[in-house]
Structure I
């Protein structure tokens, strides 16, 4: 009779549910308390009660903590564009995606504002944010082309939608808009776009 010997990776004992969220929360706390540049991966992992090795399972570096939600947000928005009624105009399909994104980000208001303040203070993070937005616009443009929207209309609608998204978030972070919801500001910014382009 043979006996099966089961061995365990020692690091498996350190795995706990919610590790990514704990690391994100710890990183943001340290970025706010000590400054983005001063906070280290070791400190972030320690604050979260995890190891550096666990940190690097989720993030390539501390910068990526601020951008790790990008792919999921992009997938959500692309799905919303694809799911819009076939009769919807390109900008309306993009508007549906913006509404879904606004609802999601609204739930993390404090985190979003802290994140934006950190990015605004560091040129290298601003560059990364611009790359993320360009990638988002390209993905939305692709989703529009998948609906049969031709060029340049697909790219124009996608780029305009991302501009509306960015401006609405910037407005949301301003003191005078602290009581307003992001979805409301997105709708308002989209209406402003339609007004200046003669679309309403």
Structure II
């Protein structure tokens, strides 16, 4: 477990390892956090809000989240800052607290990364789906390294692009086994395909 507190960014979304996240920042606590990250090549943790608001009080956070690093930034009109982030390792949140400036900090444990494993033949259609979809998704995926043969990578990218609820995405992030994650994505995508033909 890392004893150094990590800055947290609570969101109503889920960031997956290796995946993109675009944010538009206006709150001083997050603008300061990103400035520090850019200066020190630092990272922050993205955790899903289970109860509370992004711009207000956070009552409850998911215990599993993802480390994020800034890979792109763009000053926007009105004092806003647009940033592009890339997901890193999964994290377990042990405890968190709020500073006087409103920024949340957390004590986190980095979880092991997925063990690389091939996509099973019966689920190859998901990798092919991504080959057709990801190139058209624009700038956000420009920093994502393609690994269409890896089950965990395919599962994470499918979780990002399929119309799943935040609760379903969080359930996928919480799965330690990449093949189990891919099988669950396949089941949910099959359910959606069946619903579309009703």
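Please treat every number below as a calculation from the coordinates, not as lab data. Predicted, not measured: the structure shown is a model, and the values here were computed from it. Cβ atoms are built from the backbone, for glycine too; each structure is taken alone.
Tell me which structure, out of I, II, gives 12.2 once mean projected area of the Cα convex hull in nm² is calculated.
Of the options listed, only II reproduces it.
Relative contact order in percent (Cα under 8 Å, 6 or more apart) was computed and gave 22; which structure, I, II, did it come from? Going label by label, the one that fits is II. Quick check on the output: 0.50 is FRET efficiency 1/(1 + (r/R0)^6) of positions 104 and 136 (r between Cβ atoms, R0 = 35 Å, to 0.05), derived from one of I, II. Which one produced it? Only structure II yields this read-out. When distance in nm of label points 7 Å out along Cα→Cβ at positions 64 and 160 is computed across structures I, II, the figure 1.8 traces back to II. For the read-out mean count of other Cβ atoms within 10 Å over residues 80-87, a value of 14.2 was computed from one structure; give its label from I, II. That value comes from structure I. From which structure (I, II) was distance in nm of label points 7 Å out along Cα→Cβ at positions 56 and 176 calculated, if the value obtained is 3.7? The read-out was computed on structure II.
Each of the structures I, II was assessed by mean count of other Cβ atoms within 10 Å over residues 48-55; the largest value belongs to I. As an exercise: helix-only ellipticity at 222 nm (-39500 (n - 2.57) for each DSSP H run of 4 or more, over all residues; to 500), calculated from one structure in I, II, equals -22000. Which structure is it? Working through the options, I get structure I.
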